[in-house]
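Below you'll find the structures, each written out as structure tokens.
All of the numbers you see were taken from the coordinates with simple rules; none came from a lab. Here the structure is a predicted model, which is why all the values come from computation and not from measurement. Cβ atoms are built from the backbone, for glycine too; each structure is taken alone.
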Structure P
Amino acid sequence: MAEAMTQSMQWASALSTRVSLEAAVKEVVEQAQQQLQNPPDLALVFISSAFASEYSRLMPLLKEALSVPICVGCSGGGVIGVASTGQVQEVEGEAALCLTLASLPGVQIHAFHLTAEDFPDLDSSPDTWIELMGVPVEDQPQFILMAAPTSPGVSELLQGLDFAYPSSVKVGGLASVNSLSGSSGLFCNDSYYPEGVVGVALSGNIVVETIVAQGCRPIGQPYRVAAAERNIVIQLEEQSDSLEVCGLTQTPLEILQALFQDLDESDRALAQRSLFVGIAQSAFKQQLEQGDFLIRNLLGVDPKTGAIAVGDRIRLGQRIQFHLRDATASAEDLRTLLARYQVQANGSSPVGALMFACMGRGEGLYEQPNFDSQLFNQYLNGVPLSGFFCNGEIGPVGGTTFLHGYTSVFGICRSALTLD
């Protein structure tokens, strides 16, 4: 271990857009290996759904071209990586392959493939989940997770991992489904799996920090839930800066009607088609900021009672705030979170990062390519970035891990130790 600590952590990202899988594998392996001085300990591979008919060939081709002890990955609706030009690129709807290689001295890597049948009951003890994952909680593992979108129990898995490993970061996403074949791809070492969850647990000399950009901006003010039933919000009440209730109780519809009057014309139009509910994840934080809310869909409004239906369970006493989402709001949200991370990182040196982006973002949202990844590079220039476009994104909000939509989740990796 002492000898390993004298080496520095290294990270490489390589992207190929060749339509031949053999040529793409050859290109990414050559490019990634050229960026490393030490042998890789981990490979992450993301393959576009354009290669769906060739998923079973990927791992044999990689094994022939690359010597690495652990390799995991999945299919994506798009692939994100560093092209041969040195620029990060988001390739959507076309053939693409991304390979990440990491030399991780002092890091223990445990790869796994799980199915819903493997998951313990949510009433099980944390020890049951720890036994399933095969990693002691005292090792403080960091989890990278990729799941088939048709696999049941992903939310239950996240709850179980939070229960068993409360201080561990969990990031990742749901693999894409090919529109013609209906298939998705998960890869773990030498095997291809159409279902389940694959991933790695990283322990030891590594820290994974997260940015979860849900693409929304708040409007109005937060309100406390005064009456609710499951996912139905019936009454809301105002609160003071000290979190004490100080206003009249109103229905959500009454609050929305008043809020609409204060919006400008463009925001009123946006609210007609892109209004969401943010659920504060802290019961005690007085001044709520972007990133403090879990964004969920506003499913409907009952004009008779004034109640609203939200795409998640709501509890009495929780604080909610209405949010808007569009390209401008999404860009502002990510820019705010990146700037905050830059300040909080306080000079630490990330070596690599993973990006799990919703297929509803990208060029379809911004009307220009590579937006999120290039914005990331403006704040963390020179950090190799890899990832894929997901059917759902996995990341923490307020210390709890959720499955998101319309989100870009970044897992930023650095050494836990400062090497002299």
Structure Q
Amino acid sequence: MNQAPISSADASAGKAGNATTQKIYVARALRDFGDGFSAVLLPVYLTTSGMGPFEIGLFATLALLGSALATLIVGWFGAKIDQRLLLIAAAVLMTATGIAFATSTAIGLILLIAFVGTINPSAGTVSIFVPLEHALLSHAVPDSQRTSMFARYSLIGSLAAAVGALAAAGPQYLTAFGVEPLAALKAMFVVYAVLGVLGGVVYAQLPRAQNQRPDSPPAMLGPSRAIVYKLAALFSVDSFAGGFAVQSLIALWLFNKFGLSLAAAGLFFFWSGVLSAFSFPVAAWLSARIGLVNTMVYTHIPASLCLILAAVVPNLTVALALLLIRSALSQMDVPARSSYVMAVVTPPERPAAASVTSVPRSLASAFSPAIAGAMFAAGHNAWPLVICGVLKIVYDLALLWAFQHVKPPEEV
């Protein structure tokens, strides 16, 4: 059988799509490198600034709540404004956040910056950048390559975050040369600001949107509304649970319970990030064989059980081993989830679907860190991790029950 020739228009579209994905990969790497070291440094920086466990939990809540509101705004205007410009604006905000953290000392001002800025206590995918990048990426590749593309996107981000976690030991080495501890911590936020500038330069090289009119109405959900709302509700349960164990709070738990040093914590989160990163290609391979929903559920439940066990074991080595096993499994749902959301909606609905599923997740995850911080302050160090694990298992079972028969195009 003769194969249809590839037209010059198709070839040009393919090259443009490759260029778009590569640039977004680079921007993701820069951003997640900054998120990687800032998530580990935040508990130390905030403690040095005079905050206790409750205030640190409140900080994480404000940061995630601000991110959720920004994502909501992006979802509403994402179809009216060139998404490239929105990404550049987000990079400018990242730069401003780094500068503000490097120059501020008042606790009230730090909390305000957490709310309006881009600082990410989870070192994960809760970010104003994510729905914009997801929408652009999903248009850049065919359906058959979508899950693999999201796996690469997550792999690159996690590897960059892992290297960033390793860089979190930087202030400890600076203090060895006589730099004041707080000044050494603030220097890392200057680096964070520089990364925002570099990310903005990369976003500026993305192609401009075609046929996008400023007066066009926002792309709203249509035939896929019911399924997106149901997914958003379930994802909110998952994110509320995850907020009890964001990376900054895990770091705080390790510092308080086991007295882990900053350098040791950075090394642990490096290997944690590496394991998460290399789980993404495995997730793409697995989803092609057992399906996207099954991949999300059957990797998530064992990860949650490891978190629950880590919370109660008295030995540091065993706890770290369990957390590393969790890292190797817990993020395998990320590319599968991203691909699934983009697959079960029509192409015009993708920006709105990305926002509608992201915003409730961000809002839900915003409230639990403050609760976790209050539990830490009251001496209940294990409860946040146990609650996280139990709620995530409930979410996984509900997801499997509700969506095991809703198949994306490549599984039909």
From P, Q, which structure was helix-only ellipticity at 222 nm (-39500 (n - 2.57) for each DSSP H run of 4 or more, over all residues; to 500) = -26500 calculated on?
Q
Which one of P, Q has Cα extents along the principal axes in Å, as calculated from the coordinates, equal to 67, 45, 45?
P
Once FRET efficiency 1/(1 + (r/R0)^6) of positions 81 and 185 (r between Cβ atoms, R0 = 25 Å, to 0.05) is calculated for every structure in P, Q, which label goes with the largest value?
P
When mean count of other Cβ atoms within 10 Å over residues 57-64 is computed for each of P, Q, the largest belongs to:
Q
Once relative contact order in percent (Cα under 8 Å, 6 or more apart) is calculated for every structure in P, Q, which label goes with the largest value?
Q
